[in-house]
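Heads up, there are several structures right after this.
Please treat every number below as a calculation from the coordinates, not as lab data. These figures come from a predicted structure and were not determined experimentally. Cβ atoms are built from the backbone, for glycine too; each structure is taken alone.
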Structure 1
């Protein structure tokens, strides 16, 4: 039992858990903004997959990590515009539209990979940046303050998104539209414009999540995300539509996943149980959602299309 605890509660697991949590956190924060405006985006995973490929391909061709990150954000923006037009202006059913975006992202990224790359090839990954003084702290320094700029940025976005939603006029409009778009629109708040911008923010962060994922690994493969985007959507419910709650859920998921990987690497999990152990993060998420069901209040207009009469 002691060796299991030592393997789980280690600096390596904590550092790896933070890295694994970052894509979930970025996608979850973006989806939080979108859902607070009343829009559910089940296409997050497809956006991440597509952004991950184009970020990878950009770095493979140009060997420029920051150009790759920029491309991932641009892909997210383009997909956001498409999704916003379909759901906001054409008033399409959000669930079906989101699944369509997911399938397109999954299929098109696979097609582009097979056509332009074929065999997985490694590229440069995001370098770690040690924060002076803090990175030299015993134990916590290595685990918390020796990460890439994108990881630091993801966690800094938590208070930034919270401030956006709570303290700004736009944030108040987002929350008003998410609760009652007809009432907000009648008071001069454009529900369509507010939802359009919220969707763009959500998809840009989903694109960044895809770029962060592939450039942490340094390699792309078909279905790289493996449903990560759907977990990010679930984490929004887990976090009760609060950025801090989404961060807690992402960290919990990342740390559990890192613990499982560590136990498997040290061969402390029998091979016959390795596949079952790999399911632990998803099982944990489902259990948390079941426990929280009925205890948290979703935005009243979530998934409800708005039509100005």
Structure 2
């Protein structure tokens, strides 16, 4: 069953107030959060509206801390956080319009999925929590009548239980912290379709990930956070352009590395190089041209290539580059 084929009626009709109709769903202005001497989030400013916005960042970048401030679970040390124009930490009604699926895998393992999601509904004062829980579980592709305890569920199934619990109060803002972790490729595709379905209904989704390919499938709106700072934001295509503009570093090892490198430099196939022993670290702005030509040049010279390994195609390197640009 596709997770977007079943309906998900709200527990009760809600008419948005005038303020929330014109304001962004989320407004973060010059926010800093410190824990003692540790700066977890530093001078972050952004606003988002309806639809899916991806928060991209490596582990430890400050994504979860930022989400906790949005939910009102912790206060910023400096700056302001507004959800639907209000402070979620002091406004109970606004907290009731937020759904959170935390990164932590903390479920009540002795309950069934239906019991767990219904308990979340009861905490929100939802009428007929069992019915609503059943609807939410079916929506995320789980059997609401499964008698198995969630403690026996796989990681992917537990992720979907958390999402169902986050949906139980029909929130305007959904905050999903690494919700695709543990899902197989098919489950990920289904979950991403579900995100888009919710965004098309006018909800605001903030979805964190440290996997670039996941973000590419979620949508075009991206916030990039690294070392607690917002280092890029906007359209995903613009982020790709920033990445394509950065120099790529490749480690090259051959049986005559120095002669090979000398020719690569003479043909303007590299933009910088350092050689230590038989190993060269090569910087190039045109990684495609370099990749097409290095084997050709080596063959011309009769040089045997032993190793050609990109050293900075990982996401951490992208974040380092974006931080250095600021």
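A compact table of results
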item	result
Per FRET efficiency 1/(1 + (r/R0)^6) of positions 110 and 134 (r between Cβ atoms, R0 = 35 Å, to 0.05), the highest-valued of structures 1, 2	2
Relative contact order in percent (Cα under 8 Å, 6 or more apart) derived as 19 - corresponding label from 1, 2	2
Comparison of 1, 2 - label where distance in nm of label points 7 Å out along Cα→Cβ at positions 54 and 286 is highest	1
helix-only ellipticity at 222 nm (-39500 (n - 2.57) for each DSSP H run of 4 or more, over all residues; to 500) derived as -23500 - corresponding label from 1, 2	1
Comparison of 1, 2 - label where volume of the Cα convex hull per residue in Å³ is highest	2
